[in-house]
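Pasting the structures in now, so scroll down.
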Structure I
Amino acid sequence: MTMLRYNLEKQGFRVEEAGDGEEALTRISEVKPDMVLLDWMLPHLSGIEVCRQIRRRPATRELPVIMITARSEDQDAVRGLNTGADDYVTKPFSTEALVARMRALMRRSNTVPAKGELRFHDITLDLSAHRITRNGRQLHLGPTEYRLMEFLMQRPRRVFSREELLDAIWGPSIHVEPRTVDVHIRRLRKAINGPDELDVVRTVRAAGYALDTENV
């Protein structure tokens, strides 16, 4: 961890450390960081549980989180993403690869778009306020889900493959498994669809996803 901190600080990042999961939650509430690098195997409180609590708290619900772990099985990656992580890095990793993922995630979460609104069906995306509402209620999306929704709302009814969405949201230079798209689509649906509301994210078998009111 000392070497990782040294390398990140060389890249211009200000780094705060926590020795266990409970301390991590305390530090996050005190420091209000721009991003969290979260080790899965933290003592006292696991990284998975820390991520769950980050997503439950209104003040940190949209905080970008990258999970770092030695667990390399696909189901572990899916579990980490389902818990609320925006990205997943498996040890061992190079500092250059980690920094590239950090910068890509920060660009997605901190991009200042042009002013105006996007509208589709009963959903409104306020570009200047970085806010999405549906039927008058505010929707709470993580940074990756927000970027995904913005991208789809700019291109309604067009079907995008998983690979196209990976290039658009994560960038062509970042290696992310295609199944990561499925995880974030599930999280997006959960965030935007209330009881008795139309699911506007259409799954097109063997093709990909589209924003569409004809959800068949």
Structure II
Amino acid sequence: MCAGLTIWGSLHHERLQNAKRVVIVGAGGGLGHIGVQFAAYLGLEVLAIDAADQAIDIVRKIKSELGHTGEKIHVADARRDEVKIMRAIGQDTTGVPENEIGYDAVILLPESQRAFDMGMQLLRNHGTMLVVSFPKEKLQVSAHDLVFRDIAVVGSLVGRNHQLREMLDFVVKRGVSVQVKTFPFEHIHQLVDLAHQGYGGKLVVDMGGEVYGLSK
């Protein structure tokens, strides 16, 4: 519920109300792979970006399983695909000014300055960068992007209480799937290692089992 509500709240942020084309950076992660499905079902054109093979495989699997709805999803590898090419995916750029090529909004999930910088380049002028991550260091923002391109940088922590029921109803109605890998508490170090490697899906600690006197 936490991951789902957080990315649901991001997609329903007031700055994204008129967005038609969005980027999800970190699309194969715990929040990202849920958000890709939400966004596609909400009718948005989605550029789903990640930088780890297993995470990208998850997004591609989701795209294929969504059938016609999956046509709204474009999967990109941040390690290989050029920003200029990614900006134009799914958009007819004929006669479009260079500063209008790109996306209406970027949802930033990785704790990375490099991911932030790439997201800013993917935005069209007047777009919105929505930050959900918590980098240890400060994010550096170019004044040029804020002043001359009119890019808005906003944050989103979690959805509101009334959005929780909306999100759960949406999950049931649309059949949104969550890729989960569980770990017993004594193997939590394995979860941390995989998280640092960019392992996709939602990594979950299983607090059940005999050691806690609980039945699974």
Structure III
Amino acid sequence: MADRKHGHQPPPTESAIRSQDWYGVDLSGQEHVRVAFIEVDMTEAVNQGAVFTECTFQGVRFNASSHEDAAFINCTFTRSHLFDASFTNCKMVGTMFDGTGFDLVKAMGGDWSFVGMPGADLRKARFENLRMREADLTGARLEGSVLRGVDLSGAWLAKADLSRCDLRGSDLSALDPLTVQLKGAIIDQHQAGVIAAGLGLDVRAE
């Protein structure tokens, strides 16, 4: 399992749900605390406002699931599948992802601060208008992805590949352009100044 920031250990679980078929289940309004979900099929699940606190998801399938105003707080996803899942105004604070697939994931709004995605393949993911403060994106693959209007202040981005990534409107104050791949990345004028300053250039209006 990938390490959490600062070596913190995942919280222990106190109960488990194993090998259940929850295909198309309505999770709306449910609350789960320190539950281990193991090999559970949540494909096409609908989730309006459910709260998962310090839960683990091991080998869980969330393909084509829809989550709105939901919370996954300090959870751990291991070898799970989020293909074509959507997250709207969700709270994912402190959640760790390890070996999890993000193809066609769409996240709009919400708070993903302190998430851990080291080495994650996010090439086909889309994140817009949300907070990812102090997120661990070390070594993440983001070529051709979308990170628009994202608050990345304090994020860990070393060795991340941001080639062709659409970064417009995002806070790049934590970006060290010498430690990431940026070829073909799409940025706005303000970001160009931030990156130039990060390269040690003296940027002047005239």
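Summary table
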| quantity | calculated |
| --- | --- |
| Structures I, II, III, by relative contact order in percent (Cα under 8 Å, 6 or more apart): label with the highest value | II |
| Of the structures I, II, III, the one that 0.30 was derived from, the read-out being FRET efficiency 1/(1 + (r/R0)^6) of positions 13 and 157 (r between Cβ atoms, R0 = 35 Å, to 0.05) | I |
| Comparison of I, II, III - label where distance in nm of label points 7 Å out along Cα→Cβ at positions 37 and 197 is highest | III |
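Computed from the coordinates by the stated procedures, all read-outs in this text should not be read as laboratory data. What you are looking at is a predicted structure, and each value in this text was computed from that prediction instead of being measured. Cβ atoms are built from the backbone, for glycine too; each structure is taken alone.
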